[in-house]
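Next come the structures, one after another.
Where a number appears in this text, it was derived from the coordinates with a stated rule and is not lab data. Everything numeric here is computed off the predicted structure, so don't read it as measured data. Cβ atoms are built from the backbone, for glycine too; each structure is taken alone.
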Structure I
């Protein structure tokens, strides 16, 4: 599973989210596929597709559930907690008078660190988009929940059928939500359904590694999915079919092309995901820069923060998790 371009795709998808959100945070309509999803939403589906494949592969190769969960916690929480601290105590201390000296900053810090809503009204009051300081973080709780589902379901029944049944359930739920009575809750749950379809479609493929190296089959899958997307868009089945097509196209492309530049060297995509939204909020609302220059400035700041997050927090946390895993294996071998 090492010969791929998933790291490159994740970086590209993270920048797609940044571009898409810059429109929304500037009060403009996000680009995307009309009748289906925004550019940022499509990028999120690509993220979940890759995550489903790699996370399930990780579980299947983990020495224990504890080993698997330790790595997942190390990947998510240290960088998230650092981002929450910067958002509340650093940005809040600079931009909101009296905020950090009261209980609000600590409460917000704890809430955001535990996947809560990243709304800091003391900062975003008067912003074009004032509902959240970091609206991207909603996907984290969904992804971590999927990590737990993989561990729970595959601990009970370690077969592709378990993941396949979960995928079918998400497809049915998404279709019903997308074609039933329209409401804010139904729309929100349908978005969660898209994520579930992408994640568990990727998860299912982790059981069929023998087929993932067949380049002709991958090329045919990529071509078929790209051709089917415009045909399914705008139909009652779009939520299911287009999501599956984007998922399979992403994974096929990632396995067809082997990247030799980023692969295994660094991963700034999570840091970009964490910091893009709040940085864009501040650049858009606190400067007078036009649209394109403000996007470029935001991207440069975000990449710098993501690099710092990777070097100082994410990579050390992952290295610690791997050392813990090796230590447990050594201890088990010694005892046996």
Structure II
């Protein structure tokens, strides 16, 4: 069985902490921050977009932040937004950039020259499982069907994703196929710039299946536009209880993608502390629980030095895995 072990201790600690929580705290009487501007490294409809807007929704509705604004900046697999944040650091002290596992992957593969150490680490906030999905009219209804189609004609069974070749969506697809006994290097992967464009490609029939974040698939699945044929969680997720896990289908792999927030380099310590305080308090609000629950996210909270340790451990694990699969 192949298990992608990223931040297992962090996940366990988050689960234990969650079990100890009492009733949600009431909204803050005074905002921790007047405003936050969220920089999103991909287009609308992707996982980064949903995470930033969901976090902003919870923070403002709970009264922890006065107002939130959003800016989508696609390009370079996320590198354009990172470069912008670094090059304009002094004017971006009111900005938080959302990012996730790809900031580690794309630094390792040299997609962009920067890595997480070039930014101010604010906090990791959530985890999102991955999923393989197909269009509503697809003859594929399960991983068994997808594997049969792949065996019949690997090149005609393209799997798309909202990340560059060797990126996270590609890596997840390869992990799943390897765990199913297939050669991951035989997978025909087609990249798109952000999850929204990848989903559009699936719905138009350009690809046979899509490797994506579970939270990106939930609403479309509920609306009957797509079918979730496999989720990389240990157990079924309440947000889509009919979606089977990979493990249920005999594919022994699990994966959770963290998402979190970064500031510009040189962000003043008092500003960092305010961002961290707002995000920490957010977890105890019913507004956050509403956002988290409807997206099927897992709470993973680590700030500052703990976030750095988490990222360094993930960098090592992902690097080893990518070498094994031939991506490095």
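When mean projected area of the Cα convex hull in nm², for residues 77-236 alone is calculated for each of the structures I, II, the largest result comes from I. Taking mean count of other Cβ atoms within 10 Å over residues 85-92 as the criterion, which structure among I, II has the greatest value? If we compare mean count of other Cβ atoms within 10 Å over residues 85-92 over I, II, the biggest value is for I.
Each of the structures I, II was assessed by Kirkwood radius over Cα pairs in Å; the largest value belongs to I. -12000 is what came out when helix-only ellipticity at 222 nm (-39500 (n - 2.57) for each DSSP H run of 4 or more, over all residues; to 500) was calculated for one structure; which of I, II is it? Attributed to the structure labelled II.
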